[in-house]
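Asker: In the part that follows, the structures are each spelled out as structure tokens.
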Structure I
Amino acid sequence: MAMNPATQAQAIANATEQDALEQTIYLISHDLMAPARAIATIPDWIDEDLKRHEVTLPTDVQESFDLLKVQGVRLQAMIADLLIYSRIGRKQTFFNGHWDPIQRHTADHLPELCNFTCDLQLAGHPVVGSADIQHLVIALLSNAVKHHDRDRGTITVATQVNGLHWQMTVTDDGPGIPPGDKDKVCQLFTTLKARDMVEGSGMGLAIVEKICLQNGGCLSIDEGLGGKGCQITVILPISATPSI
């Protein structure tokens with residue numbers, strides 16, 4: 001059934017407003033990247049200078065200085081993820097179905113993944129941007145690692161094709177997500193623990209959800225096997241064109 005003119009005009013206006021908002025977010029986050037990078041790195045330069053001149057800071061000053069470094073790195077990560085969020089679905093080629101580069105980049109981006117037993121099985125050809133699928137995989141694995149309650153654990157990543165849809169399921173043996181918090185975890189800048197307990201921007205699952213919705217897919221969050229851990233499933237349309 002076709003939209004009536006008023007509804008159609010409102011839909012166009014809403015889409016235009018959303019595009020304008022995302023463009024504003026992109027411009028702000030892009031312009032903030034350089035100063036955020038400086039805030040994150042300049043303390044390291046100062047630290048090197050102090051050591052070279054054999055200067056020892058008082059304990060309370062050193063603690064404040066260390067806190068500045070941590071907060072600087074956190075700020076840089078938040079702005080970087082905000083930039084990714086604003087660019088979802090924009091200015092990128094479609095994913096060509098080749099998973100090897102994505103697996104290598106994921107391993108480089110998440111060195112802590114080597115502490116986990118990770119069964120990474122990526123296959124299939126979802127219809128999604130090449131940058132978006134990379135961000136989706138990294139965000140899901142980063143979520144499993146950073147929110148685990150141990151330094152080591154097991155993460156299983158499986159993909160399959162069901163009819164016209166590609167499905168990716170990430171299962172971990174961590175603490176899981178309380179049922180009452182499942183609706184919160186996909187909100188921007190949301191973490192279930194205090195930020196001094198979990199390193200992250202709180203945007204990982206928000207990025208995943210937006211990629212899914214932008215491409216006609218969906219995201220679901222469930223308990224892991226035996227009621228332990230977390231299982232996150234992503235569904236996207238598949239390509240009718242075989243991978244080259």
Structure II
Amino acid sequence: MLRYYGLLWFRPTIKIALCGHATLASARVIFSTPEDQQADRLEFDTLSGTLVAKEVPGGSGKIELDFPASALEELTAADKLAQVSEVVYAAAGGCVSIRAVRKAGLFLVAEVDPGFDLEVAAVDDGPLVRPAAPNKKDSPRVTSSLIQSKFQLGAIILTPSRPTSFRPGARFVPRVFIVQSGVPEDRVCRSAHCALAPYWNRVLDIPPDEVIEARQVGKRSGDLDLIWEQENGRVRIQGSAVVTMRGELDL
């Protein structure tokens with residue numbers, strides 16, 4: 001049975017075009033609602049087009065989301081790479097090197113050296129997402145971060161290729177920082193994985209349509225299974241959600 005819904009996403013300060021975490025939560029609530037328990041497929045009408053959610057067969061409790069893959073653009077200009085390296089170095093407190101940088105939609109993807117333990121690193125989100133210090137002579141009121149002012153982007157992803165003690169099969173572990181959204185670090189950002197899946201498929205030479213294990217790390221982590229459908233330009237993202245509270249709202 002197929003059900004249709006409209007879906008909008010909001011951060012504390014902005015409306016956004018795509019949010020996988022909230023889509024997963026919405027799908028889990030709908031699938032667990034008595035009148036919708038017979039549904040096996042949901043279609044959401046969103047700012048990013050029609051998004052499909054379905055329960056993964058086999059009793060795992062996982063839900064699969066079908067999202068558009070992000071196109072990747074290599075960043076090769078030496079001055080741009082130097083700027084990214086500088087801001088990441090400042091955020092990580094040094095001891096980190098950038099291997100490659102890509103633009104993908106609103107995201108800047110920075111691959112860091114696998115020797116950098118992003119899972120336990122104390123990353124200061126300030127240099128990544130907060131407004132740059134004002135230049136009193138030329139620009140007394142600077143309101144955008146370097147990611148916005150230099151790259152016209154809304155978020156930066158730091159990602160090395162390394163496993164994690166909590167998920168030894170993980171092929172990569174990202175952390176995601178969002179500019180001026182009211183939530184500086186997105187703890188489990190599925191929309192970011194629309195860029196990470198095709199990126200790591202190519203870098204690690206993983207065949208399309210093969211399941212990739214990933215774990216977004218940080219203070220609150222989450223596991224994701226990813227399938228990049230190269231020919232269709234889609235990323236299927238599998239994950240779990242649990243309903244912890246129910247209530248009624250009278251308007």
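A short reminder: the numbers here are calculations on the coordinates, not readings from a lab. Given the structure is predicted, the values throughout are model-derived calculations rather than measurements. Cβ atoms are built from the backbone, for glycine too; each structure is taken alone.
Asker: Thinking of I, II, which structure, once log10 I(q)/I(0) by the Debye sum over Cα atoms at q = 0.08 Å⁻¹ is computed, gives back -0.38? Intermediate results must be reported in sequence, preceding the final value.
Answerer: On the way: I: -0.38; II: -0.33.
This value belongs to structure I.
Asker: Looking just at distance in nm of label points 7 Å out along Cα→Cβ at positions 178 and 226, which of the labels I, II belongs to the structure with the highest value?
Answerer: I
Asker: Taking distance in nm of label points 7 Å out along Cα→Cβ at positions 98 and 202 from the coordinates of each of I, II, which one would give 1.7?
Answerer: Only one of I, II returns 1.7 for distance in nm of label points 7 Å out along Cα→Cβ at positions 98 and 202, namely II.
Asker: Given -5500 as the derived value for helix-only ellipticity at 222 nm (-39500 (n - 2.57) for each DSSP H run of 4 or more, over all residues; to 500), which of the supplied structures I, II does it correspond to?
Answerer: Matching structure: II.
Asker: Kindly point out which one of I, II the value 0.98 was derived from, the read-out being Rg/Rh (Cα atoms, Kirkwood Rh), for residues 90-185 alone. All intermediate terms of the calculation are to be shown ahead of the outcome.
Answerer: Values: I: 0.98; II: 1.02.
It traces back to I.
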